[in-house]
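The numbers here are math on the coordinates, done by the rules we state, and not lab data. Please read these numbers as outputs of a predicted model, since none were measured by experiment. Cβ atoms are built from the backbone, for glycine too; each structure is taken alone.
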Structure 1
Amino acid sequence: MLFAIDVGNTNITIGLYNEQKLEKTFRMTTGISRTSDEFGVFLCDLLRMRNLSRDVIDKVIIASVVPNIMHSLINGIKKYFGINPLIVEPGIKTGINIAIPNPKQLGADRIVDAVAAYHIYGGPVLVIDFGTATTYDLVNGEGSFIAKVTSPGIRLSANALWSGTAKLPEIEIKVPDTILCKDTTSSMQAGVCLGYIGQTEYIVRRMKRESGFHDMKVVATGGLGKMIYENTDCIDVYDSDLTLHGLRIIMDKQR
């Protein structure tokens, strides 16, 4: 079985794969300092909850955008599973061509998302990951990563709104029933959520126009991606496990 581990700025998402089937997903907070033993015990406990022993894991792959936890995470996996994990980094086989001037500047999560979107949904494809930052990554029909856009994530934008003002409260991030708001909370929700939907639609529309890929598939993932997907026609598919699927595909390609 495979542990596919996506280390993001906010959460660590772990997928347990039996061949090509995603059996279970787990999440833990990234922003907590952990030792190698804590990582190892946590992963063993995940298996124990499903009545599995650590011996069933024979492969581990990691994509990370948080370098400072990697030493403990990698050593925890080595210590408790006896496996040297595969790290998504320049030089490994992914099945797509990174056709931008500085490929090493491209985050591992973006590579993995692009691999999954291209191999599952075909190309040209635009993959949008609504994470801590929101990323828009374009892969053409030949499997080349050719363009990217990066914007502040919706939660970051909302945090900036209430932390940078004296009287505006912290709010739940959700789409209000109407844009004709009459109270502070719903007016903020309209500005944050509906404004973000407008940004998404504009970026997608302009990327289609400038690339010439007017019929390309648009695939979304990430924690708040489902909310955006349900309130716009510019996204074709929402796939909450896209990054994990990309990790599994990359691991398969190493064979």
Structure 2
Amino acid sequence: MKENIKYSIIIICSFCLSIFGSFESRNLLGLSIENEIIKNIYFYGWWVIPSIIITGILFSFSKICYSLGLSQGFLKGLFWGFIFALPMIIGYTFIGELKENYLHVVIKSLKAGFFEEFLFRGFLFGLLFRKLKWGFFSSAALGAFIFGCLHIYQGNSAMQSLGIFMVTAMGALWFAWLYIEWESNLWLPIFLHFFMNLAWGLFSVSDSGALGGYSSNIFRVSTILISVMATLYFCKKRNRFFIPPQNFWKQI
């Protein structure tokens, strides 16, 4: 029990270091990086390098990919991530106007899909839940709260920022649930996150910013419902839930 508490503190502190370092270190150090590629390497290096080092030290360097949910299921994650995102991809094709900066949107969607899932779901939530046996809600809610806070800047008003916080925090809980119930396959939320961001970024579908309007959210909700129904179907088919009810509200 004491070891779990110690490891939990190390993981949470490392996560906070990654977030703080990526956003604030350049200002503190007075660094000015003009090259976009180097800027991205520096920013996301803070997310990846400490996470890999801490995971290796605590749970073995030879099992880093397994510990972070990246050791299997790449093609399965790609396939089902695309299938689940189809309502948004198809729907926005009809109701939206295609933007011109395709490459920028693809790269931005890839970065968000991989690195956000890697740090928030694979590292913070995944290690606390899978390795240190926190309850699902307590481990997922911690990252969801921070995830929501980091997105409120997208709002144009207090109410819109609150709405964006709620949507992104709930989305973080949803991604965490999918990650575990798909046999701890982080590739599924990575690719689903990527395809959802890609559909949202490629088409102009709302004047309400990241929060979206009624028509655009119909397709977003459809994606969520399809993923939930498919996940429940496969859980019942294998006759097992990886998040049993007694563990959902379990405390740390």
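Looking at distance in nm of label points 7 Å out along Cα→Cβ at positions 108 and 124 over structures 1, 2, structure 1 comes out largest. Looking across 1, 2, the calculation of mean count of other Cβ atoms within 10 Å over residues 4-11 that yields 14.8 traces back to 2.
Figure out for me which of the structures 1, 2 the number 4.1 belongs to, where distance in nm of label points 7 Å out along Cα→Cβ at positions 132 and 156 was derived from the coordinates. Corresponding structure: 2. Upon calculation of distance in nm of label points 7 Å out along Cα→Cβ at positions 100 and 116 from the atomic coordinates, which of the structures 1, 2 produces 2.7? Derived from the structure labelled 2. Here FRET efficiency 1/(1 + (r/R0)^6) of positions 28 and 204 (r between Cβ atoms, R0 = 35 Å, to 0.05) was derived from just one of the structures 1, 2, and that gives 0.40; the source is 2. For FRET efficiency 1/(1 + (r/R0)^6) of positions 76 and 172 (r between Cβ atoms, R0 = 35 Å, to 0.05), the highest value in the series 1, 2 is held by structure 2.
When relative contact order in percent (Cα under 8 Å, 6 or more apart) is worked out for each of 1, 2, structure 2 gives the greatest result.
Here helix-only ellipticity at 222 nm (-39500 (n - 2.57) for each DSSP H run of 4 or more, over all residues; to 500) has been calculated and equals -11000, so which of 1, 2 was it run on? Among 1, 2, the structure yielding -11000 for helix-only ellipticity at 222 nm (-39500 (n - 2.57) for each DSSP H run of 4 or more, over all residues; to 500) is 1.
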